[in-house]
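What follows are several structures.
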Structure 1
Amino acid sequence: MKQIHYFSGLLIALFIGLHLFNHLWSIMGAAEHISMMESLRSIYRHRLIEVLLLLAVVIQIISGIRLFISKRKAVASSYDKLQIWSGLYLAIFFLIHVGAVFMGRLVLHLDTNFYFGVAGLNTFPYNLFFVPYYGLAILSFFGHIAAIHHAKMKHSLLGLTPSQQTKSILVLGVIVTILIFYGLTNHFAGVKLPAEYGILVGK
């Protein structure tokens with residue numbers, strides 16, 4: 001189960017890395033974000049790759065929850081706890097987020113682009129949910145990687161001890177989260193939604 005979880009996680013981590021890079025690109029503006037997304041979609045929306053990603057997500061959710069149930073009482077260090085709790089949050093997030101994207105694509109017939117992702121983030125009171133929802137997802141991703149890195153890395157790298165490397169990953173996660181929110185809220189001023197996306201926030 002751990003091996004299956006690990007290898008499906010590698011595939012998902014690669015996709016999430018591209019996805020977060022795309023969100024960071026929102027600093028350049030909504031149009032630039034959408035342009036970058038269309039370029040990346042040529043990779044991850046290829047039918048075979050999309051099927052593999054969806055299969056990996058299903059495996060990750062099921063295996064992650066099973067590992068959480070079996071390990072939650074056996075963890076010792078704070079990094080062990082970070083790994084299982086961040087993993088649980090990511091499993092829940094994947095379930096909700098992937099479901100929402102397919103609902104948008106197949107039921108609402110919307111392009112699940114920049115505006116689909118930021119509708120709730122830029123509309124009160126929905127942002128009271130979506131700010132922590134997205135923020136915790138990004139932080140959990142970096143936290144999960146940091147915890148795994150802490151468990152596996154035993155040597156210094158680039159002059160940093162394993163402990164310093166782990167903390168650097170966590171700090172990077174905080175920085176990336178702030179920058180992504182900076183871009184997705186049009187530099188904190190808010191985003192004006194096209195009319196067709198108003199359905200997402202009751203407009």
Structure 2
Amino acid sequence: MNSTADARAWVLPEEPTPIRLMSTIWWDTDGIHDDFATASDVDDWLDAVSIDRAGTHATPSELAAAIRLRDAARRAAAHLTDDDRPAAASAIADLDEAIDTINTAATHAASPRIENHDGRLHLTAETSTSPVVAALATVAEQIIELVGGDDAATLRACHAPGCVLYFVKTHPRREWCSVACGNRARAARHYDKVRVRKTD
């Protein structure tokens with residue numbers, strides 16, 4: 001994980017995991033950043049959101065799968081929020097392709113199985129894929145719940161200047177993804193008012 005991501009501990013840690021996945025694309029005064037630059041970044045992110053990867057490490061193909069799932073989630077969020085922010089546009093432009101990506105990823109989730117250990121039955125989770133793919137499948141299932149369930153109506157795009165993040169509106173008065181974005185938006189409004197007064 002790079003030092004910037006380390007310092008951020010991924011934006012919006014109080015948000016649900018799908019939002020935290022979408023937040024691996026973020027903005028600051030230096031521009032747009034992508035926290036998934038290397039396969040080890042996926043390991044770090046899964047650890048940060050407490051999803052077990054059974055001590056294994058992501059491969060380059062699993063990095064690509066994580067990026068694709070993230071981009072699909074952002075495309076679904078953009079659709080639900082009528083988000084037209086150019087900087088927030090997903091690399092997956094087609095909604096049906098995004099939905100298919102999320103659904104396909106979810107099929108790799110570990111399924112419960114019963115095993116016999118010396119006459120005692122034990123519940124275990126079985127998957128035919130790697131632990132990292134199974135971990136991403138868990139995230140895909142959570143994305144499905146978020147964008148297709150009751151919380152979909154509370155999903156919002158943050159329209160603070162420059163922001164490319166999404167959030168779940170947990171309070172009726174919440175307008176921004178974070179306090180920092182709220183402060184930036186208020187400062188921008190104040191600047192606009194002062195500029196209008198000076199031109200009058």
Structure 3
Amino acid sequence: MHPNPAFCKTPAQTNLDFARERGFGILSINGDPAPLIAHIPFALSDDGKTADLHLVRSNPIAHACTGTMNAVIAVSGPDSYISPDWYGADDLVPTWNYTAIHLRGTLTRLLPEDLRASLDTLAAQFENRLLPKPPWSNAKMPPEALAKMMRMITPFRFDIETVDGTWKLGQNKPESARLSAAQNVQAYGIGSETALLAALMMAPDTE
């Protein structure tokens with residue numbers, strides 16, 4: 001997380017809502033000789049205390065986590081390079097604006113019989129956003145195909161202990177400079193989801 005307090009004032013619930021909407025992040029645990037990392041979809045519970053996820057059995061994290069261990073899920077939002085020319089000032093340098101949420105807690109390996117419910121929860125989280133399309137469910141799969149797929153993956157529960165968020169949107173700049181940068185991000189941004197980042201930078205509650 002960015003050390004500037006100006007970028008870390010967003011309430012925990014807003015951070016959780018953002019992570020829930022994203023539903024995809026980078027899971028990491030301590031490893032030897034380096035951290036182990038996996039890119040995973042997840043389903044955050046309504047109360048924001050747990051997340052359902054699964055890993056393919058061959059994933060190094062699945063091998064390492066045989067019980068419960070400390071872990072973090074990093075959720076990235078929109079981002080863009082910011083040129084100092086966009087501020088209309090001569091005393092500023094290039095930077096990068098972005099949003100990111102870190103969920104810290106413990107990762108617990110679940111039993112095989114917990115897998116079906118976990119998969120149903122995860123699929124429903126995204127399928128229910130595709131209405132009016134009838135939601136897909138595991139029940140649509142031939143039983144033998146579903147059983148084969150389930151033998152290849154392992155369910156996990158992530159218990160969330162702390163929630164941190166960085167919303168680096170130019171809050172530390174004069175409003176005119178921030179809005180000018182936002183307009184240029186919208187027009188020329190280099191990054192991901194630059195239109196969304198520009199909208200966040202223009203929002204009244206940025207400051």
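Data for the structure
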item: At a computed 2.9 (distance in nm of label points 7 Å out along Cα→Cβ at positions 159 and 183), which of 1, 2, 3; result: 1
item: Given 19 for percent of Cα pairs over 32 Å apart, calculated: source structure among 1, 2, 3; result: 1
item: helix-only ellipticity at 222 nm (-39500 (n - 2.57) for each DSSP H run of 4 or more, over all residues; to 500) from the coordinates reads -15000; which among 1, 2, 3; result: 2
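Values in this text are rule-based calculations from the coordinates and carry no lab data. Since we're looking at a predicted model, the values are computed, not measured. Cβ atoms are built from the backbone, for glycine too; each structure is taken alone.
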